[in-house]
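**Student:** Each structure below appears as structure tokens.
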Structure P
Amino acid sequence: MTRTSESPSGLVVVDKPGGLTSHGVVSRLRRLARTRRVGHAGTLDPMATGVLVIGVEKATRLLGHLALTEKEYAATIRLGRTTVTDDAEGEVTAQVPATGVTREAVDAGIAALTGSIRQVPSKVSAIKVNGVRSYTRVREGEEFELAARPVTVSSFTVQAMRVPADVPDVVDLDVTVVCSSGTYIRALARDLGAGLGVGGHLTALRRTRVGPYGLGVARTLEQLEESFAVLPIEQAADAAFPRWDVDAEQARLLGHGVRIKAPALADGPNAVFGPDGRFLALVEEKQGQARIVAGFGQ
């Protein structure tokens, strides 16, 4: 197993297996990286598989910004069953035959859930209600409601519509979704089924992309056990954020926390690189000046 004497700063794009929590993946990576300074950019449920972006050492400071980027999923929605968790791991609470649902009705339901919408998160989410995780309140049998939140579903597409041979009164939809951070695919399944009058829940979920990082660069835990390496923080920042190269004097001033004059930067965080190619900071433009969001020069 390849190791270095010091843990380098960078990202690891993991292809998370089913049945393992995101925290479980972080624990495995802490052992491989030989550091406790490891975190992830956005939780995946134990049932879900796919892209989980892990930060090591200084790159953990990138994670909060990466978590806000666009995400892409492949999922299977089952129409005709409602569950307490909005996915296949929860108890079925209602059954309505769904084989009469037409493709036209499905397309209309999906259209209503595409674009800028307000979504009520699943109650088994990690959202805190008065300081307590929503899923904890569910486990304790508490009755409560979550507020709807604005999210953006850029694309919601049906790839296949089929009736499984072993459950002939339901309809399974294989879908792909591109959406903003904070969008719950389980909630899309729930709301689509509710709108069609038959109920719905998620039976499979695979995250195929987080920002610029897709399955093509993801590695399994078994592969990482054989050869552990990180995507260097310079490459990670260059791939994920708009780039701004500064000269030596600008780099010196930014290193001292001084706001300097900025060109017309892209909205949101921009990655600043010094003349030697080092990644210095994430900055945002505020009234023509570069405000440091997070520093990485030291």
Structure Q
Amino acid sequence: MQTILGATGQIAVELARELHRIFTDDIRLVSRNPLKVNESDTLVPADLLDAGQAANAVKGSSIVYFTVGLPPDTEMWETQFLLMLQNSLNATRAANARFVYFDNTYMYPQNNRVLTEGAPFEPVGRKCKVRAAMAYLVLQEMERGDIPVVIGRAPEFYGPSKTQSVTNRLVIDNLKAGKIPRVPVRDDTKRTLIWTPDASRALAALGNAASTYGQTWHLPCDDNRLTYRQFVTLATEIFGRPQSYRVLGKLTLTMAGLVSKQVRELQELLPRYEYDNLFDSSKFKERFPEFDVTTYRQGLEQILAESNCI
């Protein structure tokens, strides 16, 4: 049995589809209010803040995927994320299962260096420090060696359905609504964005290949990195919208943060938009040369097709 913790997010939903399509129909979905993705899925409601519930949710699993997400609320991250992860690791160790950790890049340096799996952790801001602490916790479990552990790390998302990211919220959702896209901070720095179904497919591949464990892997992205200017130009062309957008400068976003908690929670991430984001996923591509990475055009065309069907 393969178990997904945090099973209602976009990454988890796509992961459940990929596991069912290629690897197994014995899938357990765990969250506070899980919903079936595949007809054969087993649902287990659980609060991972409770060690007993976490242990029960994981019992009998061969592979456990940690794809838990929380709203961008700093206090919630600081009080809940590490505890949920520790309970999940303890439960996986008790079940003698493999542990697959889905990670992000919040702990990386916010500059234009090329980011490989060996990049140092230089977290800036409270949420970034939480993600660094979580990654260290998983690395410690990996070094302990009691159970196989693998980390799959992804940069910022863009994607279909309910994908949650700055790019989806400011660019894609506005295009869907017929509004002018917005761009954070600058439009001339290169971005590395990952298509959420690609992230999930890659995570499934890592989890089901024994040779990948004991390592960190950057999940595969389109190497044709675009600036936001280029990304919005491509998106407006595909959506048939006027090629116009607005750059939201740091001052504008700072002022907006005075009245919007959602904007305020994003402010510690703004420095990364001042530099090229050069996320290197060549290690994964060399290990899985058959993996088809979705291009930006293909991804945006799929989003358009999906929105036309709603």
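**Student:** Among the shown structures P, Q, from which was the value 22.8 of mean count of other Cβ atoms within 10 Å over residues 63-70 calculated? Don't jump to the answer; show the numbers that get you there.
**Tutor:** Values: P: 17.8; Q: 22.8.
Here the read-out was taken from Q.
**Student:** When helix-only ellipticity at 222 nm (-39500 (n - 2.57) for each DSSP H run of 4 or more, over all residues; to 500) is computed for each of P, Q, which one produces -10500? Could you put the intermediate results ahead of the total?
**Tutor:** Working: P: -6000; Q: -10500.
Working through the options, I get structure Q.
**Student:** Figure out for me which of the structures P, Q the number 1.11 belongs to, where Rg/Rh (Cα atoms, Kirkwood Rh), for residues 151-246 alone was derived from the coordinates. Let's see the in-between values first.
**Tutor:** Details: P: 1.11; Q: 1.05.
Among P, Q, the structure yielding 1.11 for Rg/Rh (Cα atoms, Kirkwood Rh), for residues 151-246 alone is P.
**Student:** So, one more: Using distance in nm of label points 7 Å out along Cα→Cβ at positions 223 and 255 for the comparison, can you identify which of P, Q gives the largest number?
**Tutor:** Details: P: 3.7; Q: 4.3.
Structure Q gives the largest value of distance in nm of label points 7 Å out along Cα→Cβ at positions 223 and 255 among P, Q.
**Student:** Right, here's the next one. Who wins on distance in nm of label points 7 Å out along Cα→Cβ at positions 119 and 263 among P, Q, i.e. which is largest? If you can, show how the numbers build up before the last one.
**Tutor:** Working: P: 3.6; Q: 2.7.
If we compare distance in nm of label points 7 Å out along Cα→Cβ at positions 119 and 263 over P, Q, the biggest value is for P.
**Student:** State the single structure among P, Q that was used to calculate relative contact order in percent (Cα under 8 Å, 6 or more apart), giving 18. Walk me through the intermediate numbers first.
**Tutor:** Values: P: 22; Q: 18.
Of the structures listed, the value fits Q.
**Student:** Quick check for you: by Rg/Rh (Cα atoms, Kirkwood Rh), which of P, Q is greatest? Before the final figure, lay out each step's value.
**Tutor:** On the way: P: 1.03; Q: 0.95.
Comparing P, Q, the top value of Rg/Rh (Cα atoms, Kirkwood Rh) belongs to P.
Bear in mind that the values in this text are calculations on the coordinates, not laboratory data. This structure is a prediction, so every number in the text was calculated from the model and none was measured. Cβ atoms are built from the backbone, for glycine too; each structure is taken alone.
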